[in-house]
Each structure stands twice: as C-alpha cells, then as structure tokens.
Structure 1
Amino acid sequence: MVSAALESDAELEAIYVDEDVVDNAEITALCVKAANAGVRIFSLASGVLEKVSDAQTPQPIMATAKIKPTPLTELSGIGFVLILHDIRDPGNAGTLIRSADASGSGAVIFTGQSVDPYNPKTLRATAGSIFRLPIVLSSLEEATRHLRANGVEVLATVVRDGADSRTLNLALPTAVVLGNEARGLSPEEVSICSGSVTIPMAGGAESLNAAIAGSLLAFAALYQRLGTFEEG
C-alpha cells in the first residue's frame, strides 16, 4: 500500500517504520524514495505499530495520507464506471475498486450508506488500487443525474428481468449500479437508472456476490473495448 501510494503520487504526510526492520533492504529503498519526495520518516520502537494499527498482525511499515475523493463534477470521458450503493462489506468494496483499476474503469462512485472507501479494511482489500483511479462520494440521485446528463447510460444490476449482460455494448460510456449485498436495489432506485442488467446464471444460486457481479461486468466492458462488440 505504501509503495503504491508513492508510485501514484498520493499526498503522504508521514511514514512510520518498526525499528526492528530498519535494515531491511526493500523498506530502506522505499523510505529513501519517500524521503526524496519530501515525506517525513519516523522510526517506532518495537511493538508500537501493533498498538496503533487495526490489523492483528500489521506489516512493519505504516503511512498517513490526505484523503482526496474526486468531486462528481470532475468526472468526464470516463468510459465504464462502478456505482456502489449501500455496499456495506469493506472486502467487497475494496475488491470492486481493485477490479475497476485492473479493468481500466474510469471511476468508482460510493453512494447511500456504503462503507467508507478509506476504511482500513477497505484500503487493504484494494491492494493499492485506490490510489490509481477516481473515488467519488455522492448520492445515487446526484450521480445518476450527472452521468446521464453527460451521455453515460446508467444500468441497475438486478437478479432477473434485466437486459442480458452479453447483449449490451458496455464499450459505450456506461455506469453499473450495484446494490446492497442482502437486499439489492429497491424498485425506486432501479427506476432512476436508464435501464437494468442481469448476468445470466446456469446453476441454482439465487444471486452473485456483489464484488463478483461488478467485476464480471467491469471486465466484460474491458474485453469489449479491446475487441469488436457484436450484438447477439
């Protein structure tokens, strides 16, 4: 995470290193890079990181950084977007940010009562991807209105009766709304979108995990951008 933050020019305030690993070559190189970028480096006594970190077995290096979500109004020319509405699980949220980054998506928008994208567990689940793409905090209504006004089709994910995801041209500017893990999207939330999408399933599962569904759609959009979409 610290390395990814440095590579992405995140605004780090300070780095804290366990004194027991100050001679570690990899951590030393990272600290030199950080110091050259003007980041303050502090050596902590053994055991201090365990007390201040929320992880049971924290890594021997930690950093503090300024939180800088992207304003909704700055999103333009963004291609494919994931909107997380009332996504509560930090692992799901972090995985979706990581998948959005890996698939070349334009942004991830958090709406409703979704988990804080800067929650420590969410951050770890992103594996550093949170520093590499815009993260937006908004309401579902504002996000939908802004995107649709800028030519982006906003699709609600529904378990059944939505458009077959294989027949949609996701290479066009598209935003996909993923609902709460337990209850999905309400009829009212679906109604403010420009359409809905369903991922076909062959087995007996009632629905897909939110992180899996969002990842599948994000990569479907990537593959369509790389190839030629054929309606079928």
Structure 2
Amino acid sequence: MNIVSFGHSDVGFVRESNEDSFLLDDECGLYVVADGVGGLPHGALASRLAVQFFRAMIRSNDACTTEEELSEIVHAVHRNIIESGGLVGGDNGIGTTFSAVRMLPDKFMLAHVGDSSVYHKNGQAFKHISTSHTLGNELIEKHGPDAMNDMPDHYMHTLTRCMGQDIDFSVDVATFPIKPGDGVLICSDGVTNMVDEDIIESVMQEHEPRDFVPALIDLANQNGGVDNSTIVSFLVN
C-alpha cells in the first residue's frame, strides 16, 4: 500500500512555547502525537522523549507486530520518561499524553494514553477511535450525560492517565483493518478544543494530508489558538 502522510505543529496564539511533539515515519509505519502535560515542568522535554524513545524501540517493519508488543513498548517508554523526569523535574516529575499508530499490512494498531484524539476514515465513515482519559469523561462514562450538569469545566481537561508520572495505568491498545482509501488522523487537544468534529471530518474527506493538516491547525488558531496544535495524518492509496 502507498501511504501519503503529513504532520505539523504550531504554538498557537497564547502559549509561549510549544510542548507538543510528533513522529511521522512512513518507512517504519509509525505515527505519534505527544502533548506535554500542563501544570508539570518540562512538558516539551516529556513529549519529545516519548517520541524519541518510541522510535528507538521500533527500528524496522518487522518489530512490534502484536498488541502485546506495542503495549510493552509503550510501558517501557513510560518507565524511561519517569527515570528522566526524576533527573530534571524533581519530585513532580514530568508528563505527556501519547497517541501512536503502528501501521502494518492491511491493519493498524493504536496505543493511546491521555486526551489527544485519533480518528479513522473508513470509506465514507468517520469514527473517533480513542477515549479521552480525563476526569470529566470518566464521570460521564460512569454516570451518564447527566454528570455534566454540575461538573466544573476543568474536569474535562483534568487527565487521569499520562506517561511519565510514577502511577500504574492501562494503555488503550486496539487493532483496526485498513484498506486503500482509508485514512487516520491524530491530533492534540489544542485542535479538538477549537475545531468541531464535523468540521474535522468534512475537511479530511475533501483534501489530502498536506492540505488539510495545515488547514485544520489554521482553524484552531482562528478560533482562539489558546493551546499548541499538532496533527499527524496519513491516507492509504
């Protein structure tokens, strides 16, 4: 299968620095967005280390071909970030979200921790295939939509899982079939908080990654640009 891909990151209009990182490696089939956790020090370092450690652990197309292997690698990256965070972040450590796609023949695997979003365009269907690991989302899943009525706004942005903090957590890992005409989009919450999902779908349906990735980031900035915005996407031809 031939893959057409593109990735881009922008600091936005409010933040002083960009704490997002991304990986785009068509040769090894690796696509990652990592978003340094606000409120912890060295967010840019945390996200960059996540991407670099992950890439270093998957050196060829023959590596990491099962969900078990992918989960083990993500946990190894997590442990490495904990160790690094202890050196630079003191007792607080460092932290980052992590959403990665491992492309394989006729399928892809997803590993996800945090509140970035991953979408799968399957023919004309468009599906959000990741779950936001936030306090607000977990309360909604437990108690239903009515939980939003008295929920403080910040609950929807309060992470319950991230990489780099010395806390055990589960990595969401799943496998999806993929065929020519399908596509995958990974974006940080700086995009999804600023651009409605139906807009993301319509733009992705109509254009190729080199066009719609910058267009969506521009929309996030036009709508306020209050956070860093990062997107990695690929289409299969």
Structure 3
Amino acid sequence: MARRRATTPARGQTRSHFLEERLAEEIINGKLLPGTRLEEQAIADRFTTSRTPVREALRRLAATGLIEIRPRRGVVVSTVTRERLAQMFEAMAELEGACARLAAQRMTDDQRTHLSVLEADGIAIMKTDNPKAYEVHNRAFHAAIYRGCGNEVLEESAQSVRARLAPFRSAQFHIPGRVAKSVAEHSDVVAAILKKDGDSAYQTMRAHMLTVSDASAVFAARTPD
C-alpha cells in the first residue's frame, strides 16, 4: 500500500524544509517535469503559506541543481540526465570511500564505539518501517564516518556533494526493501572500519554508494500514478 504524503510539516520541521522536501520529491518522481515554471505565489497558495518559506525552499533546491533560478525569467525545473546523476554518484562514491578508508585508520576508540551504536540504531529503525526516521539516521551514520576520517577538506567535499544529491538519496528509501539492504551494507562498512581494514572499508563504502546510485535512478525513472 502506498504511503500518504504529509501535507503539513512534521514536528520540529520548518515549513521551508517541508516545502523543499515535497517539491524535490515531485521533481524526482516526474510529477514536476523539466522546464516546468515554479511560481512562488502558486506554491504558497497550494500549501497555504507565505512566500517567504517558498523562497527559502527554492533557494536550497537551486543549490542541489534540481531547479534553476533565472534572472528575469523565473524559476524552472532543471533537466537532470541519468548520465549526470551517475557521474555525481560516482564522485560521491569515491569521496565516501576515501572517508571510510581514512576512518578505518584514524577513528578514535570513542568514535568507533559511536559508529557501532549507530549501526545498532539503524537495525532498530529498520524494524519500525519508518523511511523518514531511517533517512535521518542515514545522515548521522555517514556524517560520523566523515568526521572520523580526520581530514576536514575531505569531509567538507563529501558534505558538499552529499547536499547536491540529498533529494535522490532520500528517494531511495521509498523503494520496498531498500532500507533493509542499506542496513546490511552499513554493517559491512562498520565491520571493515572496526577491523581497521582501510582497503576493505573503501571498497565496501564505494559499493554501497554505487548501489544507492542504482536505487535512486530506479526511483527517479518512475512515472507518476
């Protein structure tokens, strides 16, 4: 049974982030096609809000590349080709693989313990069948590995590319069975890091990210109901 989409922000979620999430989802699943003009007032009316959170949401979506803000021409949905998406995920896979390799070599004992706790949290969340909660967990899991790599430049680079891919990474968790697979892939990464096996950590994280790429492409290729 398909999940009903929230029509109002979740507790603790700002209205602009809620709008960003909803619009990103509609772009990715094809409900808002490339070239579609996005009018601030029309969006505000649709979601019964002011134009300020709409403007903030559109600004963040532009940073991801999902939309283009054209001076004197308005806002339109971008064309994100499969080739471009694949290239972005390939770059992400290399960056996250490098982070995992260095994390295996450099993480402190406390950081390794925290990573193990996050792994257990992921398993528990999987059992609740709550993709949104798992998405939040997933961000924390990867952020812990970024921090554990001990290289601020690499961490910043990974976070930057991640921000551009965030809507696509989020979309994958609506595919049946994807959360369980993600949990298993995370466990492989954690095992390699805890063994301080940098090469294995790199390979398992890179494979995980390329799987995310495939899952996200499947979701993006779906046509609206």
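Only the coordinates and a few stated rules stand behind these numbers; no lab work does. From a predicted model like this one, the values you see are computed outputs, not experimental measurements. Cβ atoms are built from the backbone, for glycine too; each structure is taken alone.
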Source structure (of 1, 2, 3) for Cα extents along the principal axes in Å, computed value 54, 36, 30 = 3
Working back from 17.4, 48 (Rg and Dmax of the Cα atoms in Å, for residues 19-122 alone, computed), options 1, 2, 3, answer is structure 1
Given a value of 1.8 for distance in nm of label points 7 Å out along Cα→Cβ at positions 99 and 211, point me to the structure among 1, 2, 3 it was derived from.
-> 3
Distance in nm of label points 7 Å out along Cα→Cβ at positions 83 and 179 gets 1.3 when computed on, of labels 1, 2, 3, structure 1
